[in-house]
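Structures for review follow.
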Structure P
Amino acid sequence: MITAETMMKDVFVDALRKEMEKDEKVVVLDADLAKCLGTNKLWGEYPDRTFDVGISEANMVSIAAGLSAYGFKPVVTTFAPFATRRCADQVMISLAYAKQNCLIVGTDPGICAELNGGTHMPLEDIGMLRSIPGIVIYEPTDAVELEAILPQVFAQKGVVYLRLHRKNPPLVYTEGERKFDLFKADVIKEGRDVTVVAEGIMVETALSAAKKLEEEGISCEVIANHTVKPLDAATIIASAKKTGAVVTCENHNAMGALRSAVCETLCENHPVPVRSVAVKEQFGEVGKVPYLRKALHLEEIDVINAIKSVIKAK
């Protein structure tokens, strides 16, 4: 049973263990961070299908590409900046261009890197990968959703990037509450005045902001958009047609990820005013999440201000 204390990394490792039990082609590669994610728990159970390549992330992706070419289903895990910045060429050429299969798990997205600081704080990882043809980019909303969607993630062909919070962000869903689709955004609150499209830890923030604005007579439609690529354009366009204004909320740089995907879609299909709550022209820094939210303008008040601003622009 998933509770508020359930770590997302434990949900992932439990699901990975089950996948390895039923499919002997699944192999796991780590780059000296297996204890951080918990995949080291699989070493004793599957010694022939778990590999620690050391601090050599680009090589790890190249090994994964080779394993895929021989019919294996590699899962590579490391911190998100190492899975993307450090491995960009290997992901592009050895995996995507070569049409190989691989699940890339990048942990501690955005400000969730906390005390590891700016060098380890991936605020550009989605933007880097989103332009690669065929890649699927998924960031779970909470542990309940993650557990439900992981079988779909494991079933995907090609390259999948799982942007995984290791710890326990606030629960948005209750187990058994609804069915989840990897490729369909979830309208978790209906509204009439503005559409708020959020991902990851920003979903709970968007919901909290929407609740406060209800007291002021502002009705917000909140969409949990867990898959940035391919974007569920139909759901976002339908909501924008209803509300006439959109705010995007993401634990990422304002360029290249959710804001960009939503703006591109609306520009081509149904232009409306858009505002974004995201990191803008700043690097990350050392700090806990509450401090980083304030420093990088990812707080509830930032969502509220963006909503009021975009409504005025209608």
Structure Q
Amino acid sequence: MATVLITGGNGLIGRYLTKMLLETGYEVSVLSRSSKPARGCKVFLWDPERQQLDHEAIDTADYIIHLAGENIGSKRWTTKRKKEIIDSRVLTAKLLYEKVTERKRSIRAFISASATGYYGMVTTDKIFTETDLPSEDFTGITCRRWEEVASDFQKAGIRTVIIRTAVVLDKQNKALSKMIFQIKAGVGAAVGSGRQYLPWIHISDLCRIYIKALEDNNMSGAYNAVAPEQVTNKEFMKKLSLVLHKPFWLPNIPAFFLKLLFGGMSGLLLEGSRISSEKIQAAGFEFLYHDLENALKNILK
């Protein structure tokens, strides 16, 4: 079977995707900073800061899935933190491209993560599609630079697919876990106006999109990985409360409080627009979880 080389294999998506790839019959290898064994996978060492990477990882790869990147919502956005977020995506992708070029390796496809943050932290009536330009705010700039390196693979004649991912629904998602904890404690509430949209996708559907990107030679370019149902922040919290059988009665958390607490990063919570899923569906992908209620019931059962 074909071998898939994954970066970011220890992350939320990487762990789930690795398991699904192995179950599907692929061989999986991962790039890691430590030689700690990974179940069912071969581990290769890399050090992106020093631009070091085990050549065997590239020489044995048929496909590369690039998921590596610092969590954009885990720390306050200082100037230093912003650089870490961008570098963890861009420098790692550049290293992969340089090594693939250096080894003259003709991989079948390069699949890169990106995010719906490409369209920016904005609340608008517009429904964004893959043809829209990137935003000029921090998330838009980050995603644009991330995707620009991925496009180098396309220019080199390697089929390249970019997956612009929404909020991933999985019990291991720390942001979702915090929401669940708040609601169970009886203090769950919408944030800001509550009218901002919250694009989402079930982790199983997201990983199935990655596998489709590997196997469908007609897929190329950017695709939004978002569920078809569009919900606001308030609707999301109400639905989560319903699934958890908890009341939803508290007033919204004021925007000024979140801005004081998180600074510029508060935009991730306070802003959001609708993102179209039409392109990935037109490519033949069928969602297992179209609606939020069933998605939440599945991950919380």
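Miscellaneous remarks
- Computed 33, 17, 12 for semi-axes √(5λ) of the Cα gyration tensor in Å, for residues 129-248 alone - originating structure among P, Q: Q
- When FRET efficiency 1/(1 + (r/R0)^6) of positions 105 and 177 (r between Cβ atoms, R0 = 41 Å, to 0.05) is calculated for each of the structures P, Q, the largest result comes from P.
- Computed 3.2 for distance in nm of label points 7 Å out along Cα→Cβ at positions 41 and 281 - originating structure among P, Q: Q
- The maximum of mean count of other Cβ atoms within 10 Å over residues 113-120 over structures P, Q, that is, the highest value, falls on Q.
- Mean count of other Cβ atoms within 10 Å over residues 57-64 from the coordinates reads 20.5; which among P, Q: Q
- Read-out FRET efficiency 1/(1 + (r/R0)^6) of positions 65 and 273 (r between Cβ atoms, R0 = 30 Å, to 0.05), computed value 0.65, structure in P, Q: Q
We did not get these values from a lab; they are worked out from the coordinates using the rules stated. Nothing here was measured: the structure is a model prediction, and the numbers come from that model. Cβ atoms are built from the backbone, for glycine too; each structure is taken alone.
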